[in-house]
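Please treat every number below as a calculation from the coordinates, not as lab data. Computed from a predicted model, the values in this text were never measured in an experiment. Cβ atoms are built from the backbone, for glycine too; each structure is taken alone.
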Structure P
Amino acid sequence: MLAKSDLTSKSRWFLIILNVLIRAYISFYMIIPDCDETFNYWDPLNLLIRKFGKQTWEYSPEYAIRSYAFLTPYYLIDYPFHYLNQFYKFPSYFEFYWIRLIGLNGLTSLSEILLTNSLSENFGAKIGNWYLFLSSINTGMSHAGVALLPSSFAMQMIIFAINKSLNAINSNDSDFKVKNSVKTFFWFGLGGLFGWPFILVLSVPFAFYTLFSSSLNQLWQIGLKSAIKVFGLILVISGIDNLYYKFNHFFFVPLNIVLYNVFGGEGEGPEIFGVEPFSYYVANLLLNFNLIMILGFVGILVNFFIYEYKYKSKILVGIISPLVIWSTIFGIQPHKEERFLYPIYPLIIINASLLINKLFILLNTIRNKLRLPKSITFSIQLLFAISIGLISISRIFNLIENYRAPLTVPTVLAQESNTDLQNVCVGREWYHFPNSFFLPDNYRLRFVKSGFDGLLPGDFLEAAAILDSTSNIPSDMNNKNEFSESKLIDFEQCDYYFDNSQPINENVGEPQMFIDGQVRPDWQLLKCDKLINPDGNHQGIGRLLYIPTILRNHIPNEVVYMDLCVFKKEKR
């Protein structure tokens with residue numbers, strides 16, 4: 001028979017392989033759930049790489065609340081592939097998937113595996129294994145880990161920070177404590193300054209613990225070394241952004257972000273983009289985490305009390321306190337978005353893993369008292385893992401099944417060949433277009449009139465020098481989401497059109513692509529794929545979970561779809 005250590009090692013390797021395979025799959029198939037990711041990050045990155053893209057007001061030097069420093073690492077990751085692509089001529093959207101695979105999910109997978117090792121060292125191998133399993137299959141982690149968003153980068157850096165903070169807390173070796181404390185503050189600083197400044201608040205519990213648990217010599221070393229590293233980050237970030245924006249005075253994007261979101265004037269700030277009740281986050285977490293969400297938040301209340309003394313500081317400072325702080329701050333904010341919760345996704349999973357471990361220890365104790373066979377405990381654990389896994393994977397497949405069209409349909413444009421500049425237009429489906437990586441070099445995304453009455457992105461200036469594009473102040477931009485007619489072109493100027501198969505709203509002047517069920521005579525249909533109809537009469541659980549075909553006659557799962565299509569204007 002295999003020893004427990006051998007079984008644990010084999011389980012770990014199985015989980016690492018599972019994690020890598022799932023993250024690779026997600027890189028190629030997971031949806032882009034937020035148009036902010038498209039127009040605030042993918043399109044500006046396309047500008048840096050391919051010298052064209054859509055520009056939001058946030059990138060206007062007048063406001064400058066988006067950082068080119070954040071995009072620079074992904075530009076560097078893509079550069080070798082982009083260089084080779086000049087010779088092999090892959091479709092440009094291959095670069096999008098390369099960045100997802102290596103720069104986004106590659107980093108997510110690495111952070112998860114390293115945190116697994118740290119959890120195993122600090123709490124035991126079983127907790128490390130539970131964390132890696134639950135994180136790998138988790139729906140929320142599947143789209144957070146592949147998103148080109150500051151909140152996703154912040155989440156990755158938080159995972160690195162937790163890894164080092166657990167090593168630092170209660171360490172008896174002074175040098176080891178100093179070394180890991182400095183690394184903890186560095187990862188928090190990197191996530192907050194390069195990514196999302198609000199996550200710096202999550203470092204507060206560790207900062208207080210360090211302050212009250214360290215000697216003066218340790219504090220001096222930690223403070224000085226951390227300050228040097230953070231100051232270096234500030235110089236790098238400000239240097240990159242000042243270079244791109246061409247400012248003549250000191251300019252710091254993270255500060256601009258805080259000033260706009262926290263101290264914005266009347267008619268400004270995040271609330272102008274909508275407000276939601278607290279139940280929005282509850283529903284969102286239940287969809288992404290199912291039972292793990294409940295266990296994670298129950299763990300806030302009980303994990304500190306059910307673990308031995310030597311673990312209490314690590315649980316309270318490194319896991320529970322940051323989760324409580326973030327949940328409280330963002331729970332009371334009127335404007336709520338799913339991505340705002342990304343930084344605490346790993347904390348929820350760790351809390352759940354700690355609680356699950358204790359529940360099965362309790363179950364095993366009861367089994368021993370009742371003198372029942374060990375196979376009972378093993379069977380219950382296996383059934384629990386399979387059940388959670390099936391629900392989570394089913395949710396992932398469901399998202400891909402119902403929302404894959406925006407990633408599959410535009411790929412047909414790579415098969416088109418035109419030497420002249422081509423306008424690919426979107427109207428009511430503007431928020432579903434993935435990004436300009438799906439456009440050939442001489443194709444440009446344009447907007448036509450629809451029912452949307454907010455501020456649409458404009459176009460970056462296409463200049464020979466990239467710094468002229470990034471430093472140019474565009475016209476008709478505002479930070480109050482006020483509509484601008486200048487962002488639209490006439491439908492007659494369109495060469496391609498991206499739209500769905502639903503009836504149009506004639507009152508707002510949307511173009512009609514289907515007439516009596518047929519494509520209008522001056523256009524041809526290039527490609528369609530199904531997309532869930534937001535107004536459809538869905539029944540059963542098919543909108544929430546993927547139901548295999550063999551079971552669809554037995555489980556209510558009616559989902560109403562529409563077609564998302566690309567049309568091409570007939571040349572006269």
Structure Q
Amino acid sequence: MKAVMVMFDSLNRHMLPNYGGEWLRAPNFGRLSEKTVTFDNCYAGSLPCMPARRELHTGRHNFLHRSWGPLEPYDDSMVDILRRKGIYTHLATDHTHYFEDGGATYHTRFNTWEYARGQEGDPWKGNVRDPHIPESLSGPKIGGLWRQDWVNRAYLDSEEKQPLAVTFANGIEFIETNLSQDNWFLQIEAFDPHEPFFTQQKYKDLYPHAYDGKHFDWPDYGRVTQQPEEIRHAIYEYAALVSMCDVYLGRVLDLFDRHDLWRDTMLIVNTDHGFLLGEHAWWGKNIQPFYNEIARLPLFVWDPRSGARGERSAALAQTIDIAPTLLEFFGAELPPDMLGKPLGGAIGSDGRAPLREAALFGMHGGHINVTDGRYVYMRAPQSFDNGPLLEYTLMPTHMHNRFDVKELSDLRLREPFSFTKGCRTLEIPAHTFINPYVHGTLLFDLELDPKQSSPIEDTAVEARMIRLMAELMRENDAPREQFERIGIPVDGIVGEAALRQEKEARRQHREVGLGLGEAWTEGGRDAYFALRCFMPEEIRAPLQDGLTRYVQLAGITRIDETAIVDWAASLGPQGRQMLAVLKRFVLSDGE
């Protein structure tokens with residue numbers, strides 16, 4: 001038995017022809033649905049990139065305990081389990097995050113691995129002289145990514161040099177070398193279509209449109225501030241890159257056809273998450289609520305044992321199901337800490353058994369989210385400081401760096417969780433750049449509102465979703481402070497009257513008055529509320545006194561967004577921090 005997993009990063013389900021995106025040129029994705037089972041209700045679990053990959057290895061959620069980080073010593077890696085069983089494992093990738101502090105224990109689980117250089121500011125080519133960077137609607141990026149990306153682009157001047165092309169060539173070479181061998185697993189993992197949306201002109205030409213604006217293929221995460229034609233241009237840049245991904249997916253499908261790999265080789269095509277391209281007035285994937293454009297994923301599975309193809313499955317699947325699916329396929333025993341379910345029960349002529357009643361997903365420090373397939377419930381924290389929030393790890397690294405010694409100054413040893421194999425972990429106060437308190441708790445009915453345009457208020461449904469959420473949190477042995485942070489009991493039993501009181505308390509919390517007889521616009525109230533959510537406590541505490549003095553001195557009687565921005569601009573270094581918050585979380589098109 002053999003298996004191939006083709007994984008893309010930031011692949012938007014809703015833009016693929018398999019899921020209604022008929023305008024995007026992706027014929028091989030359409031062909032893929034003819035060859036596989038297409039899953040219509042697959043959701044992410046732990047987000048974003050490396051938390052999702054930890055789930056791919058372990059088959060369990062990690063976002064309740066840990067932010068971005070490596071595999072832990074107590075984690076059961078699917079790849080390790082396959083190796084111990086005698087299954088040869090190989091990784092072909094161009095994903096830069098595997099080679100940073102926060103991802104350094106993933107690729108080394110494989111027997112062998114290959115890395116194609118040059119994606120998203122990969123510290124690849126050394127160039128002391130600054131590169132030419134065109135005037136752009138985005139950047140500069142933190143940590144030199146923006147500059148380094150433009151250094152790298154000079155070396156990626158043809159399609160065959162691009163990391164996507166090299167990655168697939170490496171994966172195809174592995175298949176062709178090992179066609180006569182049995183018992184191997186190949187992971188072809190492409191960073192594309194992750195931003196920047198950099199590709200060759202022939203793919204851009206698939207989407208002709210009038211645009212003479214500034215360079216724009218790498219949106220900054222935050223509120224949309226661009227004009228409609230600029231947004232449309234970025235969407236076409238993304239579409240061009242998806243079309244390039246489609247071409248290389250087609251080469252894998254051609255290989256399956258040419259050598260009849262369908263006979264004995266499992267094929268999984270998946271992604272870690274989607275990406276907002278202006279939907280809900282946002283760019284990105286990690287500072288706003290996890291709408292379905294981010295959390296609801298494309299997934300395609302071919303299992304040669306069932307022979308099911310050209311079918312669709314409505315089963316509520318998740319990223320955590322991929323590891324047990326591969327282990328079960330190769331006849332390996334599933335470890336007890338693995339909470340995902342093999343997908344075989346959801347495909348084929350007999351595959352109509354539900355995988356789960358509800359799915360849990362989120363990001364450390366973000367909303368805790370649950371869906372039953374019809375409703376999506378996003379539960380926000382109940383205080384401005386988004387706490388209490390702790391990190392549990394034996395591998396204290398962030399995305400690009402190790403934990404700072406100041407972060408470690410208050411660490412304690414925590415007694416083992418059910419999944420840490422008797423190991424105590426470090427318990428470290430968490431520091432996060434997000435705060436879902438600003439967005440509040442949201443409930444969507446996907447049957448009536450599939451685009452999640454208008455949250456609903458239904459306390460009966462909300463109470464049921466909280467019970468499902470708490471049940472899944474308990475199953476994952478969530479730390480008790482996570483229940484406290486979002487304001488639900490461990491048993492999940494919350495009365496409707498309590499929920500109504502909670503909503504009224506939040507409405508009162510958003511009310512603001514300086515005692516000056518001033519009038520507030522909704523935009524002004526939103527801007528001030530965002531500052532209260534995101535500024536550090538030492539700045540947040542005196543905010544009202546500072547604004548009161550400013551309004552008195554300026555003689556302002558109407559407080560709108562412009563008044564809040566002008567006040568922040570008058571405050572020097574502290575004001576620059578406030579303006580950055582306003583730009584990312586509040587200000588919208590034309591403001």
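Computed over structures P, Q, mean projected area of the Cα convex hull in nm², for residues 476-523 alone reaches its largest value in Q. Here helix-only ellipticity at 222 nm (-39500 (n - 2.57) for each DSSP H run of 4 or more, over all residues; to 500) was derived from just one of the structures P, Q, and that gives -17000; the source is P.
In this comparison of P, Q, the computed figure 24.0 for mean count of other Cβ atoms within 10 Å over residues 236-243 is attributed to Q.
P, Q: which one has Rg and Dmax of the Cα atoms in Å, as calculated, at 24.3, 82? Working through the options, I get structure Q.
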